[in-house]
Structure I
Amino acid sequence: MSFIPSSIRLVSDTKLVEFHGPADITKEDTEAIVNAANSALVGGGGVDGAIHRAGGSSLLEECGQYVAKHGRLAPGNAMITGGGRLPAKHVIHTVGPVYHGGHDREPEVLASCYRESIRVAEDHGIRSLAFPSISTGAYGYPVADAAKIAVAAVLDSLTNAKHVKTVRFVLFDTSSLNAYMDAAQTAASGRTEYQIEPVHSVGGSRT
């Protein structure tokens, strides 16, 4: 029986960063999943719409309450709701930047999405969360560039995280998975605390 390398993971003494794909984030059983939301928090297309459909009306109700009290969620910021009908207990909503060539603070805002999501998770004692590839759909951010920013921001944020131990990137397609794995290998090469481990599959399941 042959085992085929299908992904990698980054492992330190206390933290684990995984890369899954092609995969559906609405099926993830991490304590929280992250939603690539819009500023109005009203649901939409892509990951945002899928999470709202799977989670049910309670997500939209909680989002509406937040906007009524605090106003629209600014790009780079994050807030939390319950998970509704999702396997995850919580959804952390964050607003990514629309890509305009990378000259309008898009890298900084995108990095902030990941940092703020982990900060919110920390504030709520969440131990595991799953991220999609933020801003690489309708918002047009090039996947390879976004992956580098995402992985670096997550590794930086995990350095001082007390509660969050596991972060999983859940990628929609194989090309996105490959981009994130490339970014992970580059990022880990400069961080001695992380080891790169292959994740093998047999018959379609990872081991």
Structure II
Amino acid sequence: MEERRKPGPRRQPTRQRVLTIAREHAIRHGWRQARVQDIAKEAGISRPTLYKDFPSKQALGEALWVDQVENFLGDLMAVLASREGEGLREAARAAVEYALGEAQNGPFLRAVLTEDTDGEGLLPMLTGGPSVVTMASDALTPWFLAHYPTYERRRVSFALAVAVRVTISFLARPAQISNEEIAEEIADMLVRYVEPPETP
């Protein structure tokens, strides 16, 4: 079957077209320097039309952030799917390593993390915007429970939330150790917490 080509920005629905172009501006210029009027012009709409969906630049930034987090989580779920049958620890390790690698190699997240931290960029949304922890936990918890049903839901959900928070801290402030080492440690922490206690 012939693979369908993804529609270019001009052929996408207006809202998604705006988000696609906003992403490109964030990557090229940084969100602080991105201008709503330029995004609207490139999307082929007026600024008042853009403001119907996104009442302010902040609202556009938040929508862009949620859109990118959802895309990232979709890719992360594909990483997990490729580790099916390899055990909880390996799945967690691969997920963390992917997230850390995306911070270094993914153009959008790299642009967010390297922009000036003066409150006008998208970096504050990593910890203070629409909750990445909640979005990630809501996506990851059902997957882990479906593939590792012997673990207690409450412990899995809490451990994943902690693992996401710790991973975010390394995204925001890179450490002097390798991504592989960080992923190994976070995976170990998660497994130690969710493993049922040994009975005497």
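Every read-out reported here was derived from the displayed coordinates using simple, explicitly stated rules and does not represent laboratory data. Only a predicted model underlies this, so the values are computations on that prediction, with no experimental measurement involved. Cβ atoms are built from the backbone, for glycine too; each structure is taken alone.
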Could you figure out which one of I, II the value -11500 for helix-only ellipticity at 222 nm (-39500 (n - 2.57) for each DSSP H run of 4 or more, over all residues; to 500) was computed from? I
Relative contact order in percent (Cα under 8 Å, 6 or more apart) from the coordinates reads 32; which among I, II: I
Thinking of I, II, which structure, once volume of the Cα convex hull per residue in Å³ is computed, gives back 113? I
Comparing mean count of other Cβ atoms within 10 Å over residues 80-87 across structures I, II, the largest value goes to I
